[in-house]
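Rule-based calculations on the coordinates, nothing more; no lab input. These numbers were taken from a predicted model, which means no experiment stands behind them. Cβ atoms are built from the backbone, for glycine too; each structure is taken alone.
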Structure P
Amino acid sequence: MNSFNKIKVVTSLIIAFVIISCNEKIKHDTISNDPIDFVNPYMGNISHLLVPTFPTMHLPNSIMRVYPERRDFTADLLKGLPLIVTSHRGSSAFNLSPFQGLESEIKPVIDYSYDNEKLTPYSYKAYLDEQQTTVNFGLSHQSAMYQIDFKKDEDVYLILNSRNGEINWNGSSLSGYQIIENNTKVYLYMNLEEKPETVNVLKNDVLVEGNKAKGINASIVLKYPENTKQLNVRYGISFIDEKQAESNYKREVLGKDIETLNDIARQIWNEALNKIEIEGGDDTDKTVFYTSLYRTYERPVCLSEDGRYYSAFDNSVHNDDGRPFYTDDWIWDSYRAHHPLRALIDVKKEEDIINSFVLMAEQMDNFWMPTFPEVTGDSRRMNSNHGVASVIDGYRKGLRGFDLRKAYDACKNGITQKTLAPWSGMPAGELEIFYKEKGYFPALNHGEKETIPEVHGFESRQPVAVTLGTSYDEWCLAQIAKELNEVEEYNSFLKNSFNYQNLFNSETKFFHPKNSKGEFITPFDYKFSGGMGARKFYSENNAWTYRWDVQHNIKDLIKLMGGEESFINNLNSMFSEPLGRSKYEFYAQLPDQTGNVGQFTMANEPSLHIPYLYNYAGQPWKTQKRIRTLLDQWFRNDLMGVPGDEDGGGMSAFVVFSQLGFYPVTPGIPEYNIGSPVFERATVHLENGNDFNIVVDNYNPDNKYIQSATLNGKEWNKPWFSHNDIKNGATLELVMSNVANKTWGINSKDAPSSVD
């Protein structure tokens, strides 16, 4: 029997469940076992401080991304109808505003009071109540459509706005562009079935005769007679030119209606989400799982359009030579779980993404691996150069669809030639000379003023985060050098991968910033020293999080802390240590460090691997307990169901892995730590046609502890397995109970791997 036929769903229960969970935002009208119907785009739209997620409509990894433009979920007004969102947190490029009312009330963007909003990953419907207008939206990869229905017997206006660009009317269609960052342009071609009575330009909120608008808030206004009851607006977008936008429109939406677009989109989404099938668990578990999996398809985006793509990395249009070009990938966090998930279920796509990284490096002025590639180029945000981790992780898992030598050179150059200072694309300077000589990034003393030009004024040096992150990056470089038989460079980078030791305070067992004289900064508070986001020493998180940021060498970290017992005690204390101040004061300084369990933060990516570290020190049952507790506490099917800054797939990939029951603690080491599966059975359909099955015996939602395990029928006592163990298909069978088995997986020789 097909696994999804085993999911017993009654329509009324789904409707009641989603109404309660989503404030009447999503309703299912028919019985469906399709995974797309378990996706709730509203999950996590509100959280403690940050805006974790947006209710984004898109197809997997596609340019066309749209969400209702408003301040946040609870905002009372929509700001027009968006046509494309160009970045994960950006406002829309172009805006469409249908309007009935006084001509004097026309503005570039109309604010709408709205009701009865229904949104899925591929469709949108809402009633603009004061306007008495219904809008219906459907999309494809690079094109979309609005169907707009009017009830009032008044003249109808359509206002098309470019916030900074140009719009033209040629007598039958609208076209134009909007300039976003780095002189990148988004182009639009829009076709309307109905011809307007008049066309005007809106200047200073006054209609004037004309068919071309240019500049800030460039707006064209189309007027239709009062007997107009429906307008169908189809459009294509492009990063190449208006002609390509028209081509995208013709290829994807010309002649199609909303229902047809929705049917095609459902099929595409179900094909993507069905790469992992699940059984068991309740509807909430399934919703959290498939919503998280949907989030992992939001980024990066494929910019290829009919065999060409625009690259903001050299502001040129290129032929893609038959390979899609991807960008908008925030590698600082996506390397941890997002890239490894694709390396498991979307091998070809992951190869194309890594190949795109190499192309970006070739296109930029310096042959440096990007660190934060966006649609508008590499913003060089955050710290470290973790693209190197995705390169070696993919290669070690058998991915060969990219040039490893070029990738290595780009990574090596980015780490050794570019400054290590966060949020900077400047060349290496005196701080890097110091790092190479002393093996750590130096901190400023309390009150000492910054004089280094490459250091960002707000982000500061983040010296501990930089030292730890670069130690890991250089370990990754060493592994690539090993694959390329670069023995001398392998030895050099491997030696540097131990640089984290230079900041370890053996008395406190924390990583502690040092000044240029080699002195620990004092006095020091591991919770609060470092200013806003602890950035003067760490990054967005305090020392309690960075205490564990040695992904490549947990074995050595255990040794530094005094052995397994001390290591476990320190892990335990992280989850029990109080905030130390009121929540108001704590989050005023550390707004990214929400989702707390003690000092542990579920809301920021440097913490994702921490719950799995018990596996390295002989107490895997605590990993099992902790993972299930964290999933239950912080990931739920409601508006606050994501604890912090999701970043378009980075944190959601953690949820996907963890609900399945395993997690890649160290990208670059092709192994997965075993946690505690949420479902009775999960089937991961590998791209080679084989399946990896996770099967739970004695299944019960309360049974979180592993009693025994087999892998392909053989007894398995390791709290991990390798990628090679499963890449050609495998079955991991776990016998579970609600009481911990404190003897399974505890042998130190069976601990997960560390540095080599």
Structure Q
Amino acid sequence: MVFAVDEINNSSDLLPGVTLGYQVHDSCTTVPMAMNVAFQLANGLDPMFDTGEQCSGSPTVTAIVGESGSTTTISMLRIIGPFGIPQVSHFSTCVCLSDKKQYPTFFRTIPSDQFQAAALAHLIKHFGWTWIGAVRSDSDYGNYGMAAFLQAAQEEGICVEYSEAFSLTNPLSRVQRVADVIRSSTARVVVAFVSSWDMKILLREMERLPSPPRQWIGSESWVTDPDMLRFSLCEGAIGYGIQRSVIPGLRDFLLDLSPQKVSNSPLLTEFWEGAFGCRLGTGTSTGVGVEEKVCDGSEDIQQLQAPYTDTSQLRVTNMVYKAVYAIAHAIHSIVLERLRRVNFSRNGYQVSFDANGDPVATYELVNWQRRESGKMEFVTVGLYDGSLPPDQRLDIEREITWVKNSTQVPVSVCSESCHPGTRKAVQKGKPVCCYDCIQCAEGEINCLICPEEYWPNAERDCCVLKPVEFLSFHEVLGIILTACSVGGACLAIATATVFYRHQTSAIVRANNSELSFLLLFSLALCFLCSLTFIGRPSEWSCMLRHTAFGITFVLCISCVLGKTIVVLMAFRATLPGSNVMKWFGPPQQRLTVVSFTFVQALICTLWLVLSPPFPIKNLTTYKEKIILECDVGSAIGFWAVLGYIGLLSLLCFVLAFLARKLPDNFNEAKFITFSMLIFCAVWITFIPAYFSSPGKLTVAVEIFAIITSSFGLFFLLFVPKCFIILFRPEKNTKKHLMEKTSNDIRY
């Protein structure tokens, strides 16, 4: 402060023609002494530093630099505030002092603990620590600072295992209890919002008994105090410190101490006697523990190795320097209200105040590192700038040495992170950072349900599109069914070719060649219609597959029904006087087939017009995949189509069963009976199989029923005829067909 005042008084740019004076008081860090000093300053008493110069004007104090502690600063403000005397502190960081309603005349050059608390929470979140311990000084500095930190930590999702308060005025048992809490805790990281003198008491107690290693996170009060480096258990400690600075000329000023200057000041006298261990011949010694040896003048302050001569860690010192210059700039602007609008740069450092009288929050991230020599020292490893966006405020520039000289970031969590596919379940009576990991429900990642068409991947860390499934032409099942379908159609066409080439033969003519050709054509269509069930469903394929199936099968059954009726009519025609065949000749047979088929076509048309089948994505059968299938639209239409086919099949079966024993060497009714029996059995079995088959197997069952029933009709109605035509031509005669067999004697 004295150096800054002298520098300003010798400046021609700042306050030209005005000489600043000063008074220096020691509050002894106690509230009563601070209040006493405040009264003295407000009353304008004589200065303690008498430079021999006469100052003109009122002796009333214009502004105050200080205090170092928040509590003592508050006590002073209660007294000098009503007088409108500005107070600029260099080390009072309590959040409470930013309240301009209570402390309108207060300013400071050191950032408020509100910023430091947020910076500490940001630091802890950066290294992934969610489970910490907290200790604080039982003072305005510690209580307000810790309250701000706990709020910031909660916003960052950090849990605090314990929060303990103490002070050097507490009984030793209180400090011991705090130390025991730290030793027995599970949190490996301890945040200490503690003043330097309180921290010394705690660390002495911690050193008394062995303690598990702890990663200490310190506030600016103690983490850059050189006197704290002797506590080895804090090796690897990190914390925010006030930015260091270089003040040109300060070291020379500090070392320019003449015996006269020292003897004129009780403060310098105490310092001199304590530093050199001797008693000055003049003045009053106030040193404690100083030997009675008289200083003989050989003491050389240039060779003294003490914090007084070390200007490499100018942190708080720079805050004092800036405070003096801030007051000088305000006086330069004549009106003290201008202190709120002070904005200048000195030695590369910007000085300004916000609406609360606080400066911009900038800190150095300081790490306690042990050198090869074994000496502990402060190393700046990063910077924190509160004026930047949140994600850019912390900049770590160098490697950090952690507790026990480790380069690995310590882990401090109450519970390990849950693996993908599990979720957190908070443990009863514990903070949210303490939890058990339980298995997520199926279809969830981190116990969040995936969107409808998505499913968790194997690692359960992201949702991926569900695979789409349908009966494809490229898969084995699809290839087999396609081969069977095409093969059946080819057999039907081949049989039609054989029948055409032998159309004049007895067996072809006897079995109604016109209906046989129409039946073979409908069977080929039945085989081929199963192909519409294979492939990705579309609007057209869904409508085509069911209607084509329904119409072709009715056409097929109508032909079989016609052949059955012809057999019955033919038997009736053999009776004496019967002319029934003229009522069921070829025109009537064609009309029967067309009529039966027209009814099915009408049903299908109404179905397609009113509520046609359409493609859907089935998301319920399988949770992990999507089934593409056709919805029947109108269930009535679907079952009407099947029901009509079933009705004709049943009618055909009954008629064929009645004609199965008619006397003929080649009675086609027997084969029709068996074919209808197989047909009905297949489709009756189809119904439960259709509803119980999942996914694409439903379509496969339907195709299988179509192909099986088609092959049943084909093999029973045409294979025996083809065998006789191709391999037993001697039986393909009218005489052989008209012969009575031994079985016919009963008739």
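Observations, loosely collected:
- Structure from which 44, 31, 24 was derived, semi-axes √(5λ) of the Cα gyration tensor in Å, options P, Q: P
- When FRET efficiency 1/(1 + (r/R0)^6) of positions 462 and 630 (r between Cβ atoms, R0 = 35 Å, to 0.05) is calculated for each of P, Q, the greatest value falls to P.
- Of the structures P, Q, the one that -8000 was derived from, the read-out being helix-only ellipticity at 222 nm (-39500 (n - 2.57) for each DSSP H run of 4 or more, over all residues; to 500): P
- Entry that produces 21.1, 63 once Rg and Dmax of the Cα atoms in Å, for residues 294-717 alone is calculated, selected from P, Q: P
- Label whose coordinates, when mean count of other Cβ atoms within 10 Å over residues 230-237 is calculated, return 22.5 (choices P, Q): P
- Which of P, Q leads on volume of the Cα convex hull per residue in Å³, for residues 214-501 alone, largest value: Q
- Identity of the structure behind 22.6 (criterion: mean count of other Cβ atoms within 10 Å over residues 94-101, calculated), options P, Q: P
- Identity of the structure behind 22.0 (criterion: mean count of other Cβ atoms within 10 Å over residues 406-413, calculated), options P, Q: P
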